[in-house]
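Colleague: Each structure below is given as structure tokens.
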Structure I
């Protein structure tokens, strides 16, 4: 093969790769459309070694949160080591005001992760009403949670404090629907873009990168 022919082929290959990359490239999310910037930034809660906080606002009673959960769970596993993720429950969905208190009580006794998906499934698959705290507790005991420990945690100062802090965070991020994602006390984005939870993930990644850069 002559040098000129080889050079032409390389140029063609480079152009082809560039075109393919451009076809797959996504435009940057637009402020005011795919995400909002908070007018009053919040102070993120970061453990040692973490640089960016990601908060998911959700409710067990929310059908969108239920569908979002497996997508979110897979995404969280891909987050860089310097990103701190935490779910924050809300109590304004479908009359389930018990959600924040029960969530933090389960966390207090080390049972939150074990029953997280079970609570979602109970409401959205088994169609259990679970309107009251008592109904939620009854269900949790039926799946193995220690009722006495849960009851004590529900009345504890620690749980009430966590619920109060969650409500403050909810107000600071101006959350009025779920699922919502807050990033580093600066940005908030909905858990779906054009009806797709998967399409929201690049927005979250974009905001994480902006937060890491101090933007």
Structure II
């Protein structure tokens, strides 16, 4: 979902997965400019955990139906990545309310993000709960076993606000304007709108990880 689609989404218009980049390489390696984009200016790479050599970032938004569909595909894929790859998610800063970004980072601060990730997606896309306000979000996480007072403290914290700002900077550096999208080690990005499908996007990402690993 891109920024213009977000406005249509709020207005209640139906959304289809944009397939602007459906052209695919007929065999062989994915094609630059078709299945993936090489950044003209490298995006910053996070300080990698020990033993990690390649950073892979998924940009997403809790309210995006395509991100909801992607979650059960990308999650098992990420668990099978090579030991030298560090995969993490960044809530996209220019689609959806800032409260969704703060929700992600506050739960991360409390060590509860992975436990509630699926429940948040289901609440929004299955149960039709928008979770757009701090009050609704706090009530939801408290109902799902998170200490409400501790969550509120984290939600309003300097650490979470700093992560929100940094997440937006990373998205800008990758020039992301739609989600879900995947950035690879500050050099490349891809996504279903480029690769043609969620599954194909992960195949392209595997290719880009090898590119980043070898410095090609």
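Colleague: Taking 3.2 as the value of distance in nm of label points 7 Å out along Cα→Cβ at positions 154 and 194 derived from one of the structures shown (I, II), identify that structure.
Modeller: Values: I: 4.5; II: 3.2.
It traces back to II.
Colleague: Using the calculated result 1.6 for distance in nm of label points 7 Å out along Cα→Cβ at positions 122 and 162, pick out the matching structure from I, II. Write out the running numbers ahead of the final one.
Modeller: Values: I: 1.6; II: 3.5.
Answer by label: I.
Colleague: Matching task: 34 is the computed value of relative contact order in percent (Cα under 8 Å, 6 or more apart). Pick the structure from I, II.
Modeller: Values: I: 29; II: 34.
That value comes from structure II.
Colleague: Taking mean projected area of the Cα convex hull in nm² for each of I, II, which is largest?
Modeller: I
Taken together, the values in this text are just the output of simple stated rules run on the coordinates, not laboratory data. All values derive from a computational prediction rather than experimental measurement. Cβ atoms are built from the backbone, for glycine too; each structure is taken alone.
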